[in-house]
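Please find the structures below.
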Structure I
Amino acid sequence: MGASQHQLIGMLFAGVNTYIVQARAALARGDLTAKIEASSRAIRLIDEGLKVAVDRKAGPIAESLFQLYDYCTRRLLQGHLKHDDAAYAEVSTLLAQIADAWRTISPDSKPQTMRRAA
């Protein structure tokens, strides 16, 4: 409730990652019901969270980010339908890179100053 918008986006990345991990584990053990549930939740978090948060009018970078999220939802759907772990892994890698970049621009992070050797 007290999270900033920046923190909320970080939470969405973490949630998507959790569901992708769950979907991959369910795929590996042949649990189709769990795979359906986890895949659906990951897709929803991207579609209803990450994509909605992008202001597409902000410029070409924002539009590219929106298109990347759209690609991720399609790959997750393909991974689900074709039982393709590589699709899940690809999306996991892509979103991890974006999440890492997101953390580096956090308004809560303070710039580190260099220390002089005494």
Structure II
Amino acid sequence: MTAERARDEMPDDEPCYVISVAARMVGMHAQSLRNYERVGLIRPGRSRGRVRLYSAADIQHLRNIQRLVQDLGVNLAGVEVILNMRGRMQRMEREMDLLRQELQAYRDRVLPAVPGDEVTGDR
């Protein structure tokens, strides 16, 4: 199995990159990654020897932080607020999707089918 194929089959949250590799992947200094961890913006996994290990999801998270800081000029306190709000919005969107599905299932059980309903989705 090639390294690329193994990486493609690995879950996004599987810690696998040491700090030097993660820093190189996002174009940052390792010290920046340590600082982001210190202020609570990222929480890399740890090996048994307490070595920081970053997952593909962590790498994407670091790229999001980098974009906010470098491209948009947001300070680290602002980054924390933005990322927390983004996460909260994503959780709320998932909850709304579940509620929509439950409502549709209820409508399907309770209301009779209306001719032409398949086309418009209206009842």
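Since every read-out is calculated from the coordinates, none of them should be taken as a lab result. Everything numeric here is computed off the predicted structure, so don't read it as measured data. Cβ atoms are built from the backbone, for glycine too; each structure is taken alone.
A few notes on this one:
- When FRET efficiency 1/(1 + (r/R0)^6) of positions 16 and 80 (r between Cβ atoms, R0 = 25 Å, to 0.05) is computed for each of I, II, the one that comes out at 0.95 is I.
- Taking Kirkwood radius over Cα pairs in Å as the criterion, the largest value within structures I, II is that of II.
- At a computed 10.0 (mean count of other Cβ atoms within 10 Å over residues 88-95), which of I, II: II
- Ranked by relative contact order in percent (Cα under 8 Å, 6 or more apart), structures I, II are topped by I, which has the highest value.
- For helix-only ellipticity at 222 nm (-39500 (n - 2.57) for each DSSP H run of 4 or more, over all residues; to 500) computed as -19000, the structure of I, II it came from: II
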